[in-house]
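These are the structures, in structure tokens.
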Structure 1
Amino acid sequence: MRKADITRNTRETQIQVQIDLDGTGKQTIDTGVPFLDHMLDQIARHGLIDMNIKANGDLHIDAHHTVEDVGITFGQALLKAVGDKAGIRRYGHAYVPMDEALSRVVIDLSGRPMLTYDVPFTRARIGDFDVDLAREFFQGLANSSLMTLHIDNLRGINAHHQCETVFKAFGRALRMAVEMDPGQKGVIPSTKGVL
């Protein structure tokens, strides 16, 4: 049962994240930031992760705190759901195209938080969504899940396509990384014996 239920309450946000890593991509998402909801739906569907995410944040200021804290809370849930990581593949990668855009995401559930992020968006906003917040989401997620995460948009003209390929590729790479490896039953995939 690789599930987790995490609540994070601050003066700026109240976030609840429930995930099941062995799901089918079912989701209920309401962050108050419609574009973020759309991107989280991509992670659920392409990662085959069932998720319920509810966020209330200080959106009267802007979406920064909400997006970042959803990333942090999602990362905490992911860390809890994978447990000691025995038997998982650990590494995951994906290339995802969408029309002219192409992104690559590579994951190591290493126990060492690191984000390398190269997404040269062609405009600053997608509707009302500030594209800088995509990086904030992944930074919070990488830090709190103790994940090494490399994200590269290799090409793209349409910023919506660029962002969507990143989130879809992340979902696909995460699905691979958390998958149980039949050749490694009960084995933690590290020479150190811990991750």
Structure 2
Amino acid sequence: MAHSQDTGPAPALPGWFLLLQQGVDGITVALNVAGTILIFLVMLLVNFDVIGRNFFASPISGVPEMVSMSIVAIVFLQIAQAFRKGRLTRTEAVLGFVEKRAPRLRLVMDIIFALGSALLIWQLYAASQPLFVKAWVRGTFEGTVGDFTAPVWPVKLIILIGCIALLVQLVMFAASAALRLVAGQGARP
């Protein structure tokens, strides 16, 4: 007997897609862990600097420079995971309202959001790539010669890696929504 509506659970995403998503998510988690470790190291550095400064009158050279570079690195190491876990700012009230009334429209909105965001992140990547090359070729550094210097290319590279990781997550999100739309599913599996 044929049913005009499927009353069971919606069909899952294809196995190849889930496997690809699992690999992408693994890389995203690894970058997030690296960002968390960097947060811990910055916390230790700042505390050791404060202790050295207050108790031994001997601050650690370059702490402000290292902290400022680390903050940028942390953001780009963790941005893809923040998106993956739904922690970036979006108007969930509006999206939830649309999803209840028109789940396929929600999928279309998700696709438009993801592709628009991917275009923006691609522009950020394209603008950052020459800055990385310039920092690498010229040996650009942060700090004061004779006191403390650190190369800036590692942070510029992390910016590129973070952009690529977020770009891949956005494309996977759009692809997931598109596959659900084609399969006639709602916004959530």
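We did not get these values from a lab; they are worked out from the coordinates using the rules stated. None of the values given here were measured: they were computed from a predicted structure. Cβ atoms are built from the backbone, for glycine too; each structure is taken alone.
Here are a few things to note about the model shown:
- Ranking 1, 2 by Kirkwood radius over Cα pairs in Å, the structure that comes out highest: 2
- Structure responsible for -11500, with helix-only ellipticity at 222 nm (-39500 (n - 2.57) for each DSSP H run of 4 or more, over all residues; to 500) calculated and labels 1, 2 on offer: 1
- Structure (1, 2) behind the derived value 5.8 of distance in nm of label points 7 Å out along Cα→Cβ at positions 146 and 178: 2
- With volume of the Cα convex hull per residue in Å³, for residues 90-137 alone derived as 92, matching label from 1, 2: 1
- When distance in nm of label points 7 Å out along Cα→Cβ at positions 50 and 74 is computed for each of 1, 2, the one that comes out at 1.3 is 2.
- Of the structures 1, 2, the one that 26 was derived from, the read-out being relative contact order in percent (Cα under 8 Å, 6 or more apart): 1
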